[in-house]
Structure 1
Amino acid sequence: MSRRVPRSRAPLALALGAALAVPLTLTPPATAADSYTVTPLKFTVRAGGRPCTVDADLYRPAGVDRDHRAPAVLGTNGFGGSKSDGSTDTIGKAFAQRGYVSLIYSGLGFGRSGCLISLDDPDIDGAAASQLVDFLGGKRAADDGTTADFVALDRPGDPRVGMIGGSYGGAVQLATAAVDHRLDALVPMITWNDLAYALDPNNATGSTEVPGVFKWQWTNGFYLIGEGQPLLQPSLDPSRINSLSCLHFVTKACRTIHTLNSGSYPAGRTAELLAFARSVSPASYLHRVKTPTLLVQGQADTLFNLNEATATYRTLSAQGTPVKMIWQSWGHSGGLTGPAAGELDLSKGNLETSYVGRRVLAWFDRHLRGRTQADTGPAFAYHRDWITDPDRAYATAGHLPAPSRTLYLSGDGKLVDNRNKVARGSRSYANGLLPTSHSESSLAGLIGLPDTPPHDTKGTYLDWTSAPLSRSLDVVGAPRATLKVHSPKAERTQNSGDAADKLVLFAKLYDVAPDGTRTLVRRLVAPVRVPDVTKSFTVTLPGIVHRYEKGHRLRFVIAASDDAYFGNRGIKPVTVVSGPRNTGELRLPVAGS
């Protein structure tokens, strides 16, 4: 039987469900009212073996006709949105005003589009979008007979078309490109590579078959949005109803959520969970994506962190797919305030006046308009929030920084720069029955509400702290830690046949100011379900872009719990032993080193 979300968590999960419907918006600059026309359209498509209706709007720039064709932009909403909210209709306007034909539609299971929510499955959501590409290519008409005989073509039936969108509207681009090679350009923003990692992360390197640590706040927020669709859209299309036990998602999605909420991961259900999550993840089908892709990922994002885009980037690059990547400031957890004011702001549509916006326009100029002289920028760029001048905030590089600085975990709680400085010693902690550490309330960052500062309770964590820095240190990328822990209780239970009996811990990096103020960088943590406590393991922390100022100290922490995640089953004391020849390591990717 599935475990219910505890009552103390249910109100927050419900609030998250409402908050996650807040759309991404892109408001175009003011132009003449007659610069484009908008035509509402319906398309009957086949998706996952069943017919359903897709609700769309076609934006046609003034002067575009059969003799004066224009390239097209296809886009859809984030999770919980629709073609009519502030997320996607304004994208249509923005690109129509810049001379592109825009087809904006409500994703399957949202707005007035039919079919079940299938989490951007390429064989369902990707197939549906491909049939809209057919329309743009002149291979089919809308249900009312409308045709698009004014879209630029590469060849008969093959339109010159790109896609752009964020989060749920980002992954669908990769899903579509996997099943339809007619797409010419993609701009997926703040989206996932592997839903198994995003919703149930295990940051222990190489532990792909061990389920992670359930990110219950984010996941249940999305689940409530999907199951609560009648509250948002009365009189749903019958194709959007599944069953009483799984109202609006495909059955495998509900089974996955129920397994995660149960807190029990026996081998059979674990295999099913991982198989479904990865089947709807770019990680499983990127080998089929050949479309030039500009990845834009957010640093302030505890839902889909920088490691997601990094994994997608590395796969596409290795197989020869044209790809570039930008790490902007904002993501699902906020970030568009203070020094980030010069960023692309999707509520203002400052495409021409922001670094990311100019990169997007150049990407479409090159790949949709055929302007070979358009400069699409470097392979990698990242926003630095310690620089307030928006013209200098982005640094660029030809490749991702690799770990280049190693620090060692000393037995006396120090983080030292030489193995010979490691003192012998051991320290221990134990988890409680309830979470004793706090990183974030996922709702707070999403809609700009205040959140209590991150904290850890004495006796339930271990930390290692460096000496004050003699000069600033810029960490750009994903730090890695190699650890060896001792936990006799976990050793006795870890082979029970239920992965939930394995040890759980949370690794994280703080910045400690000279006055003792601690900052958990972007409130990011690395949950780990340790595969085998009798062996050392490596943790890949979420990627960051952070300057540790001169005089500040780095603090590496492993904690027993975090209230944004499910934690250990039972009390599992942990001891870490250090010595010069046998100690943990922290490796940092340092820019410029």
Structure 2
Amino acid sequence: MDVELIEIQEFLASHPPFDQLPEETLARLPRRLSVRYFRRGTPFPPEAADSPCLYILRRGAVELRNTRGELVGKLAEGDLCEQHCRISEDEPRFQGNTAEDTLVYALPCADLTELRAAHPAFAEHFEQSTSRRLRKALDVVTESPSSGTGLMTVQVRDMVQRAPIATRPETSIRDAARIMSEHHVSSLLIMDGEHLAGMITDRDLRNRCVAAGLATDQPVRAIMTEKLTTVDMDTLGFQALIAMTRLNVHHLPVVENGRVVGLISSTDFTRFQSANSIYLVGDIHRADSIETLAQIGAKIAELQVHLILGGATATQVGQAISAITDAITLRLIELAEADLGAPPVPYAWLLGGSQARREQSAHSDQDNALLISDEAKPEDDAYFAALARFVNDGLHACGCVYCPGDVMASNPKWRQTLRIWNKYFSNWILKPEPMALMLSNVFFDMRSLRDPNGLCEELHERIIEKSRANRIFIAYMAANALKNRPPLGFFRNIVLIQGGDHDHTLDIKHRGLIPIIDLARVYALSAGIMENNTNERLQTAAERGALSRDGAANLIDALELIATLRMRHQAQQLRNGEKPDNFLAPDALSPLERGHLKEAFVLINTMQESLGQRYQTGRFA
């Protein structure tokens, strides 16, 4: 075969979807291509002649624009322009120009149709929706050579060992303890007929009966826990463990079709996968000093590597690391209160940013605040200042470093009463200046830890209602959400970071993740949605009609793909003994991954344009 034809074959074989064709088909394909050259500034795609073609960019660059002349995509080496082949009438039509002198291979659409009919794997590329392609890309990214993924794939039904041991609410405490001893269990479900009334554990017998001096002939309902969180049989073991960690409990009742069928405990997790580093949470609850917690926190990076090697997605890693950070934060609060004494008035520890959204990585810093009851007196601030400093310093020692912008409870500005917090949010909503919008991005993601009086819930409901009712504020938030744009054509030098420590890399957090997080926040505020996790916001926004179901599904898939690539990049840095960051080198990705990542960026840009049109954001920029 001619050397030039061999070079074309090798080029096609290294780019999707041609990499899905068998070798003998690829060997014949170069002879069916024609080569076309376009000077810079030439309209593209060219007007279809008698034989319309699929264009494969070999060298150069093309900018694609919509009917309003707005840039919506870039094509470069390996990209396809299938517009003239009419594969899908639903696909938008674009017109562009070559941004550089450009060389393309042209494959007649008739030949493309023949290839698609003969090779289903090749045809899939053209037939799948954006959402399906992104999901398939995510499957490829998370494939792992590991022999198993443990709690990432096993369901609770595979871990439940036996039918639940239960008794009635009228049973005496003494008889309940006897039942537990006879069956060698540390917990007992309390059933009122078919209804789950509550549960007792060994700890309840000690703390609520023996230590409290309660007579053992009293009914067991006197010491049972009534409000229980349950899990379904098909819940993933990983999700059940995260729920147990977040609630700081050691037992979860298991239900199927509304009927209690078992109980799962921390012992079951230990038995199933004792080597999993997520069991750091057990050590956290027992830690009695910052030094001990810091030793545990140093293993969070190992957790991220472990989960990524096990095939975990970014959502799963974010939940795991956030649960660990939550546990460390709660333990620090407990240690601070043990040292300082009981708080003078009720308060809530507020979380912001990625921890609030349960989307942390090993590279995350702190965003937190204190919400204090309006009963507080000026002299009470000394207590809360000491508590905040203890917790912030402790988190920093554990690897969750100080916030560069000082958005932490140790800053007096973010250690305020409910009245002042209400005033803060009202001012941000009524006067959406740049600093107000930045702070809104942090604090509208809030959730609380240690809030027995429900102060955060009261504040959150009030501010969500205020923001929803103020369309001008939403418009400003929408305009702010469009400032971080995805780097279309990111593997071209002109859009990569040039020079410095991050030469020829892409900031995948600020150019990929943040745009989706910001979009989800705007959809949530516009619809009065209380959820703060990005996936949950998008799903709920679709349910309430603030966003199309396809749009939500596509953004969720794009977020998962981009975030998982980021997590994988950081895990590799950690394995190499390097400090993790957000700067991804496109050369580290396969051609297929680059193609799917670019598709995700194009999708984000399209959704941003749609949001901008809805709120006419040009007036508020």
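Throughout, read-outs are computed from the coordinates displayed, never taken from laboratory work. Bear in mind that the values here come from a model prediction, so they are computed numbers and not experimental data. Cβ atoms are built from the backbone, for glycine too; each structure is taken alone.
Figure out for me which of the structures 1, 2 the number -14000 belongs to, where helix-only ellipticity at 222 nm (-39500 (n - 2.57) for each DSSP H run of 4 or more, over all residues; to 500) was derived from the coordinates.
Label of the originating structure: 2.
Distance in nm of label points 7 Å out along Cα→Cβ at positions 111 and 527 computed as 4.7: which structure among 1, 2?
2
Out of 1, 2, choose the structure whose coordinates give Cα Rg over 2.2 N^0.38 Å, for residues 103-454 alone equal to 1.09 when calculated.
Of the options listed, only 1 reproduces it.
Ranked on distance in nm of label points 7 Å out along Cα→Cβ at positions 39 and 407, which label among 1, 2 comes first with the largest value?
1
Compute distance in nm of label points 7 Å out along Cα→Cβ at positions 247 and 503 for each of 1, 2 and report the one that scores greatest.
Largest one: structure 2.
Once volume of the Cα convex hull per residue in Å³ is calculated for all of 1, 2, which comes out largest?
When volume of the Cα convex hull per residue in Å³ is computed for each of 1, 2, structure 2 gives the biggest number.
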